[in-house]
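Visitor: For reference, the structures are reproduced in the following blocks.
Each reported figure results from applying straightforward, stated rules to the coordinates on display, with no laboratory input. These numbers were taken from a predicted model, which means no experiment stands behind them. Cβ atoms are built from the backbone, for glycine too; each structure is taken alone.
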Structure P
């Protein structure tokens with residue numbers, strides 16, 4: 001049975017490509033090599049290269065870890081407590097919606 005790649009919307013594809021470029025730019029601006037960031041993120045250089053190219057096959061957690069390590073702020077805050085508070089509020093809304 002042939003396997004087919006999942007179909008992503010153009011917006012999703014563009015978003016992942018943009019995130020990969022943002023990670024690469026932030027890495028370069030901080031003077032980090034691919035090897036340095038890959039080591040800190042506990043991934044291979046090849047995986048980092050895929051992230052920076054916006055490869056959709058890379059686990060989302062790797063994208064987020066690389067983003068964090070180069071200092072990208074992906075949400076309204078980079079404060080862990082505020083993120084956790086927001087997640088708790090969302091969980092309450094989900095529970096209420098069920």
Structure Q
């Protein structure tokens with residue numbers, strides 16, 4: 001089971017999966033994790049130490065970040081309008 005915790009000061013969702021994805025498997029893991037009717041426009045960006053999956057939720061931009069070395073996963077809102085939807089996103093992803 002994946003745990004989602006809101007970090008209110010940063011308008012960020014901390015993602016704690018039951019099994020942390022491997023760096024090579026993050027794109028597939030992110031696509032499965034973000035599979036929801038209200039999420040679209042997945043765009044994957046590959047980095048040396050950090051990967052990111054950009055997506056839209058209710059027509060607002062967000063990004064799912066993965067840092068391999070620190071074993072960190074988090075979702076960040078991109079802008080004020082997106083930040084106002086962070087609670088709704090956490091609820092939808094938890095269902």
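Visitor: Out of P, Q, which one gives 9.1 for mean projected area of the Cα convex hull in nm² as computed from the coordinates?
Guide: Answer by label: P.
Visitor: On volume of the Cα convex hull per residue in Å³, for residues 9-56 alone, which of the structures labelled P, Q is highest?
Guide: Q
Visitor: Where is distance in nm of label points 7 Å out along Cα→Cβ at positions 17 and 41 largest, in which of P, Q?
Guide: Q
Visitor: If you don't mind, there's one more thing I want to ask. One of P, Q was used to calculate helix-only ellipticity at 222 nm (-39500 (n - 2.57) for each DSSP H run of 4 or more, over all residues; to 500), giving -20500; which?
Guide: Source structure: P.
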